[in-house]
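Visitor: Have a look at these structures, which come just after this line.
Laboratory data are not the source of any read-out in this text; all were calculated from the coordinates shown. From a predicted model like this one, the values you see are computed outputs, not experimental measurements. Cβ atoms are built from the backbone, for glycine too; each structure is taken alone.
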Structure I
Amino acid sequence: MPGVSEEQVKQAKDIDLLTYLHTYEPHELVKPKYSTNEFRTATHGSLVISNGLWFWNRGKIGGKSAIDYLMKILGIGFVDAVETVLCSRGSVIESGRRSFDSPFTLPVEKLEETPTKWNFYPPSPQRYPNKALSYLQKRGISNEVINRAMQDGILFESRYYNPENPHHNKAVCAFVGKNEGGKIVFAALRGIDSDLKIDKAGSNKRYNFTLSAKNPNSRHLACFEAPVDLLSHATLQQRNGWEWDGHRLSLGGTSSVALVAFLERNPQITRVILHLDNDVAGLTAARKIKKELSNNERFKRIRVSVNPPRGANDYNDVLLRAINIEHEQKQTKQQCR
């Protein structure tokens, strides 16, 4: 195989996800209090690692090796995934083939250098976002909210590129995040006619998908697990006439990374509402984040509340339920005429 040998591929496939994260990203591992043989990750709260296997409940995908995780969750190609698992300090060219120094075979004292980092390349927008529009409309998102996000350049239709992935060239909604200079540095890709749910490789999670308030100096921030829930909340506000002008932030799961970074960039924030999913993972994460902020001297002044959607799992469920009730009421009125 170009770039890696069969021996290197075999060695990489033998490395399970737990071992990989212990070696490269120990900060990602989270040990639930209620379990003795299970781990979760900070970035993907619903990803469970147990008995040598892993399964991401939110994305409905699983695997065993670290390579499976890098390809299916992070969207990295096969060869690059092998290199990531085996290479702790980059690579050198040797007889026309890359030769790797692997932390899983070298002495411990040689593991102190920085792991390989992947460059981020923004997804390319499709000229006509018809599929994205149709998909979001079916999720109940209003045209006004869709247009606003598209005009801000944080939402567009794209194509997923990874020739080694079964979802290659599939249409996706790209929910992107921009840094202070307006440059796209993060992209969450969600399949339109597939079940693909993935963050683009190299995405900077500190700049997650954000729908800014009309008043840029707004002191209020609402947080959600996923971009569609964020847009659903904005649609509900429009439908119900809520008088609220705050920023909305997608955490990309249940990690506090994006939230803490947003608060660091926006010191005017005095109110944070955590609208995470109404399930065990969401409720647990919300309470954990609230405690984390209250214990941080920089954020102790911020009022934080946990406000999951009532009677539903997430805000898209709330929105779709409201739309269905409205349709039923209209049908009843028509039948009574």
Structure II
Amino acid sequence: MKNNNIKAVGLLSGGLDSILAVKCMLEQGIDVIPLHFLMPFIRSTPDIIAHSSMKKYCDQLGLKLRVITLAQEYLDMVKAPHHGHGRNLNPCIDCKILFLREAKKVMDHEHADFIFTGEVIGQRPMSQHLWALEEIERKAGLEGLLLRPLSAKRLPATRAEKNGWINRDKLYDITGRSRKEQLRLAAQWEIDDFPNPAGGCLLTEKHFCARLSDLISHDMASLRNCELLKYGRYFRLSDSFILIVGRFQVDNDAIRCLAEENDWLLDPETVPGPTAIGIGQAGVCDINTAQAIIARYTKPDAETISIRLVKNRKETITPASPLEEHRVRALLI
């Protein structure tokens, strides 16, 4: 039953907690507008979302999932977050603030009454302790308008509770990293299709962040270049030139798809091997090294490999000998 046409925007991460938050609101008759954000540093695409348990759950409930892509604004925030990074390059507090500011735009446009999330106190060390939750709410301009139903009984009452739109007694007091209570609620509400709690944010991964830090420090962190970091091996050949070498066919395909006309595109001419992309300003030595790296990863091994090099639609084929293994490792980030 609807609760006097009260509407709320709900942030869905794709995990169980946010799905439970949606169910909790629906149980109290709230008209839910589910919202999901896509950004550069997650393992997700519109196609993955279209087939996700989150999307299926919304469809089952007759909810239309809205997806908003945050691109350059998200990258700019990652480069210089006001509240700093976590252990790696994760700007969790500023990330939540950005999401909620965007959600507030949707709330205002749709004349919704409040926003809710699936956040749980104490579940994440940087962004889900009490001070961070209050700071995020304040900086997003949502004081009193942000409900966290899974931990609501441990937080001050929001406008939704004070105005009687939500029955506080039917909210929860979950804290910490244990998922026992969430799993109990999932069983109670017959929610059985949800992903395991695994980090989907690449900004928490040490090796990915080493490559991203290298891009940022050399002023090469464009959206396209950041997307390429998801594929293959990453080599810094000079201050102005990087090489990304595919590991698998999916990497090779992505590299070709993302390549631009002024990039260097390299691959072996007649033997199996990786596709690679060279980005930036390269000297003759850089190109020679790049071709030698490609030769190192071809099969079968040979003393000399013919490497195809394409740039600005011009193609050349030159022989290259595999670079010594210790030199390859020295250039790899």
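Visitor: Out of I, II, which has the highest value for distance in nm of label points 7 Å out along Cα→Cβ at positions 125 and 157?
Guide: With respect to distance in nm of label points 7 Å out along Cα→Cβ at positions 125 and 157, the highest-scoring structure among I, II is II.
Visitor: Please compute volume of the Cα convex hull per residue in Å³ for structures I, II and give me the label with the greatest value.
Guide: For this comparison of volume of the Cα convex hull per residue in Å³, the top structure is I.
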